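Colleague: Structures follow.
Every number here is computed from the coordinates shown, using simple stated rules; none is lab data. Bear in mind the structure is a predicted one, so any value in this text is a computation, not a measurement. Cβ atoms are built from the backbone, for glycine too; each structure is taken alone.
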Structure I
Amino acid sequence: MKKMYLLLTLLVLAFSSCTKEMVFPVASGRPYEVLVVVDKDLWERPSGRALFEVLDTDVPGLPQSERSFRISQTTPDEMSNTLRIFRNVIVVDINPQMYTQTKLRFMRDKYAMEQIWVTLQSPSEEDFRKYCKTHRQFLVDFLTRTEMNRLVKTLEKKHSQVVSELTRTLFHCEMWAPDEMKSSKKGKDFFWASNNASSGMVSVCVYSYPYTGPETFCKEYVLAKRDSVMEINIPGAEPGMFMKSDTLYTDCRPITVHGQYAYESRGLWYMENAAMGGPFVSHSRVDTTRNLVIVAEGFVYAPEKMKRGLIRRVEASLYTLMLPGENKQAMENDTISNE
């Protein structure tokens, strides 16, 4: 009897999951598109402009201006069945009778699979405007991380076996990178993999060095280590050519990956004594089992193309790095909770 009950329970759960996928459409829209649902008059006033300015920021660390998000706006009355399955929806709800402070609430898969539905609740337009200004980075990070998580799911299903094998054998870690990365080069505590494309070249590399303490995670130390590793492992076509960081245009900050501390570096690289360069982003993390800093980095060389999509795709790979003792469940900690 107990076995029969367990079997029925499993069948119900399986059917419920399948039913949801059959009934719910897949969210519409392209990556990094955001639909804001707000009254048109409010959208044009200072409170609405404050939200627009948050979403209209440039992607950091790129050599030319590229917007973080593509923004659309509609009113609550115009919100049709077609629009409500948009992939990223922000609803502005200002109501002094219901709210005492501005908060962000969100739901996943509300009307479509892979959808994020955000509601910004506020008691007044002025409070909402202040919230947008003080939580600017949080809002950008929230939406960006949502898109990163979608890319991670795609990478889990299809990724480069070359990168996965090198990460396992050299560092006893796991990482998923875009499937087209098939060319590779190994060095001491280092590997570089690339799609080796003539147009839109995208690369990842992983390297390690000893962890000496908290002072390891400062901009000067991290970039000095990066430059020393790249000079040895990524030389140019001629003697005296090697990759370097443009320290003036590189920003570093602490972030959280898999619920643990990580140090993000984002900016521009260039080839010393050669006319080459582009954006890069890296995560430096501590493998406490071996007292090592493991660095995963992605960089792009695409002088003929816009680079937002390329660098963000490879950046998603960095969030898949699993240190010894971590597993796929650790990635569930990479979501940003309701504030």
Structure II
Amino acid sequence: MESNFGLNYQPEKVYDVIIIGGGPAGTTAAIYTSRAGLTTLVLFRAEADGALGITQQIENYPGVPGPVSGYELLKIMRKQAKHFGAEFVRGKVIATDFSSEIKKVFTIDGREFKGRAVIVASGAMERANKFKGEEEFLGRGVSYCGVCDAAFFKDQAVAVIGEDDYGIEEAEFIARFASKIYFVVPGSRIKAPQEVLRKFEKLKNVEILLRHRVLEIVGDKLVKGLKLKDLSKHKEKFLEVNGVFIFLGGTKPSVDFLMGQVEMTDGDCIVVNEEMMTSVPGVFAAGDVLCSNIKQAVIAAADGCKAALAVDKFLNKKSKVTSQW
């Protein structure tokens, strides 16, 4: 396993607030917490994070004349949060520990971050259904982490199943090791910024397969191949690969890393009070993890604002939420 923690990784540092998710809810929360003087860390999965990041065109976000891509809007929000001192670190969160006053958040590459408060704004992008053979070969050729497992497939052919910026970023890392990558896309296009896509298309050991549906991951003790259906030609094909990396999204709340520590509905939606606090003191939630009936970036941003102001109240032991201007 190869880990690149970066020069700024400080395992003993305790932030005032850790925000999980870099979409409109998480980034807006970061604007408000950092502006309130709280040391703020935002952990995000990909540059074009969440549902907003892969949206092609936005025309109805207040104060931002459109059309503008969701990715461009996110960059504007993040620049504003960074201006007030918020730190943004890429890392897929896989576990949390809320059992003590100092909360702990763990990323898939082995890092541990500590905070006095946490805002969960991880969105609703998880898959509800698995591919045939996916669970059977998990850890035996099937992986969800390029940084963790790419080195095991040095000079071998692998398939990467993805459709957005997140999948591309992982595939680019895997391409440093694998001899050949089949980038399998279920739809007719990759949901990523054009500058990211152009760079990806230039990689000599990557072959992009658009409109290919996964039928089955096959093998014996280890993965030996991937069965696909080419939807354009209406025929099946078989790829001889030793590894299958899966980076697809869905519509299920991304909350597995909470491990049942906070109250949730049967549909894995986080339950919060009027100040966005969960059943665990010091842990707040905002955005699509709340399963609002109306999914709009401006509503997620408003949730992030409310959560941030509530964090300020909680950490500074204020009698009531105070507004910022």
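Colleague: Match the computed value 18.2 of mean count of other Cβ atoms within 10 Å over residues 121-128 to one of the structures I, II, and report its label. The partial results should precede the final answer.
Modeller: Details: I: 18.2; II: 22.4.
Going label by label, the one that fits is I.
Colleague: Right, here's the next one. Please compute relative contact order in percent (Cα under 8 Å, 6 or more apart) for structures I, II and give me the label with the greatest value.
Modeller: On the way: I: 15; II: 21.
Structure II gives the largest value of relative contact order in percent (Cα under 8 Å, 6 or more apart) among I, II.
Colleague: Another question, if that's okay. Just checking, which of I, II has the largest value of mean count of other Cβ atoms within 10 Å over residues 57-64? Don't skip to the answer; put the middle values down first.
Modeller: Numbers: I: 16.1; II: 11.8.
Largest value of mean count of other Cβ atoms within 10 Å over residues 57-64: I.
Colleague: Next up: Which one of I, II has helix-only ellipticity at 222 nm (-39500 (n - 2.57) for each DSSP H run of 4 or more, over all residues; to 500), as calculated from the coordinates, equal to -10000?
Modeller: Answer for the origin of the read-out: I.
Colleague: Given a computed value of 64, 44, 41 for Cα extents along the principal axes in Å, which structure among I, II does it belong to?
Modeller: The read-out was computed on structure II.
Colleague: Could you tell me which structure in I, II was used to calculate mean count of other Cβ atoms within 10 Å over residues 265-272 as 19.2? Could you put the intermediate results ahead of the total?
Modeller: Details: I: 19.2; II: 14.9.
Considering all the candidates, the number was obtained from I.
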